[in-house]
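Read-outs throughout are calculated quantities, based only on the coordinates presented, and are distinct from any laboratory measurement. Computed from a predicted structure; not experimentally measured. Cβ atoms are built from the backbone, for glycine too; each structure is taken alone.
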Structure P
Amino acid sequence: MTVAPAVPNANVPPSLKDNRSWYARNRLRIAPWLFLAPAMIFFMVYVIVPIFQSIWISFYAWDGLGEAQWVGFGNYAELGEDDRFYTSLWNNILWLALYMLAVPAGLFIALFLNQTVTGMRLYKSLFFFPFVISQVVVGLIFAWFYNPNFGIVGKVWEFFGAAPPSILGDENLVTYGIIFAGLWPQIAYCMILYLTGLNNVSPDQVEAGRLDNAKGWKMLWYVILPQLWPATFLAIVVTVIGALRSFDMIAIMTQGGPYGSSNVLSYFMFEQALSEYGFRMGYGSAIATVLFGIMLIFISFFLWKMYRDERVEH
């Protein structure tokens, strides 16, 4: 005689099966959204809505207090004829190109610090220090370094019998000086990402590489770096975003000078919209929209790359 398989809750009356409320039946699905809801609301109110407001304001001529006048694409047309905009855009490209040096520099410092030698904790603390101090403090420190009268750079030049350069006062040097200052904490951040990634490197793969006579650069290129790709990807993303939204260092060290030669789009936007010489909210919003478009291209590419890598892995 064949025995029918037991069916869970087969003897429970239908009235008892559906007696639970909708929330009780779906609470496991709802719980994550309840935890995410406060953050999503704040993100919507303070990020998404202002983005669309800024895009909308970019079509107006408005001083922030009086009546706004519709100008359509007039602000964008003015941007196309503004030499200061092209200077700021070029400086942003320069920031983006040179800031990427933080990624390989952070990698090699992490490889150096990922050793078991005496005093390594002290070395790690010294390299980690730039990451924990404020960008404002970094800007002040390097402004003192670059000072031709009492700064370290000026003293070094005088030691060799040369006239000290005014790095922050030279239109050809100022942007490079600020980028170099910004690289100091950015390298520390990339170093931390790589140190975390090196802790997850598989020792079995390293041993297998040694058995195949992989040493030095070959070990690094074929065994270590492929396992550090997640850390490399994150380091590139944060470095690109940091380069495009650079503001603090310019505001502290030069305020866009001399003669606007160190301006970037974010500071140029502030200068036009919010500074004492600006109050052109529509024009500043147009600059912000252009910067947002540039960042959106990079962020979309990184999200697509991350999504594609996730699909390949699964």
Structure Q
Amino acid sequence: MIKVLFVVGPTASGKTDLSIRLAKNLNGEIISADSMQIYKGIHIASAAPDESEKCGIPHHLFEFLDLSQEYSVAEYVKAAREKIKEVAKRGKTPIIVGGTGFYISSLLDNIEFLDEKTDYELRNLLEEKFDKIGAEQMLKELAEFDIDTANRLHPNNRRRIIRAFEVYIKTGKTFTEQNALSKNGETEIEPLVIGITFKDREKLYERINRRVDLMLENGLLDEAKTTFGNNKKGGFQAIGHKELYPIFTGESTTEECVEKLKQQTRRYAKRQLTWFRRDSRINWFYPDGEEKYFENALKLAQDFLKEE
């Protein structure tokens, strides 16, 4: 069994800083569990750590995909398992870091996904339909045969909405039924999950607002211009670009779009917390509620790694 440390939480909670501090103290290497930080070309929007922030700690599964490429959770789980083994073979501690709940839970629950080839003709038809009738109508139609998934998916999550239709058309089973058919394989990891957030939700939201302002200072608008007009697939769905596109078309002012971006990011953080709060395996730490939250998290991790 390979002991693996997980660091999870909502966006802007401080996962990057906490994980790097833990990696320094635990001889660790970091493996991303962020569905947007895997893409190249959206470094600012995805808040991926730069070389100075990495502090010399090796990082894996960061910024390796072109924006147009789609990446399934099955592909992620396979790649992450391989990286965990590689890191452990070097005698280092694998540290999984991110806020994508589906990635995290699939790794923790050791899900073995069913092999399924993509029907690109069907996907193109569904994408054309999505563009024609819009997200809200697509969700209404999805609710007719899979109300659980329709209620769970956000209208901005184009890829997952289309995927839900694909699964049902190809298999006759809903997303929920299909996921139930995925099986738990024999696990090779023993996890410890550390969660970080703020007891005062408003403090988290203040951090999100400040992060957006800093992103803009660092060139977010220029970065968004490079993806403008291609906002349909893969990394083009990242929060941080599509909210700014109305500036370039003249439909909205910069101030309106920035406020929309902050609002969407706050909503995303709320959805992340809702997902993670359901998992009793997470040991939560609160920078605004514990003077020595890092020391306490480090002690928990050290004790875990020492256990035979």
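Where is mean projected area of the Cα convex hull in nm², for residues 74-169 alone largest, in which of P, Q?
P
Looking at structures P, Q, which one was helix-only ellipticity at 222 nm (-39500 (n - 2.57) for each DSSP H run of 4 or more, over all residues; to 500) calculated from, given that it came out as -20500?
P
If semi-axes √(5λ) of the Cα gyration tensor in Å computes to 31, 25, 18, which of P, Q did it come from?
Q
Among P, Q, considering only FRET efficiency 1/(1 + (r/R0)^6) of positions 42 and 258 (r between Cβ atoms, R0 = 35 Å, to 0.05), which has the greatest calculated value?
Sorting by FRET efficiency 1/(1 + (r/R0)^6) of positions 42 and 258 (r between Cβ atoms, R0 = 35 Å, to 0.05) in descending order puts Q first.
Hey, FRET efficiency 1/(1 + (r/R0)^6) of positions 58 and 106 (r between Cβ atoms, R0 = 30 Å, to 0.05) derived from one of P, Q reads 0.25; which structure?
P
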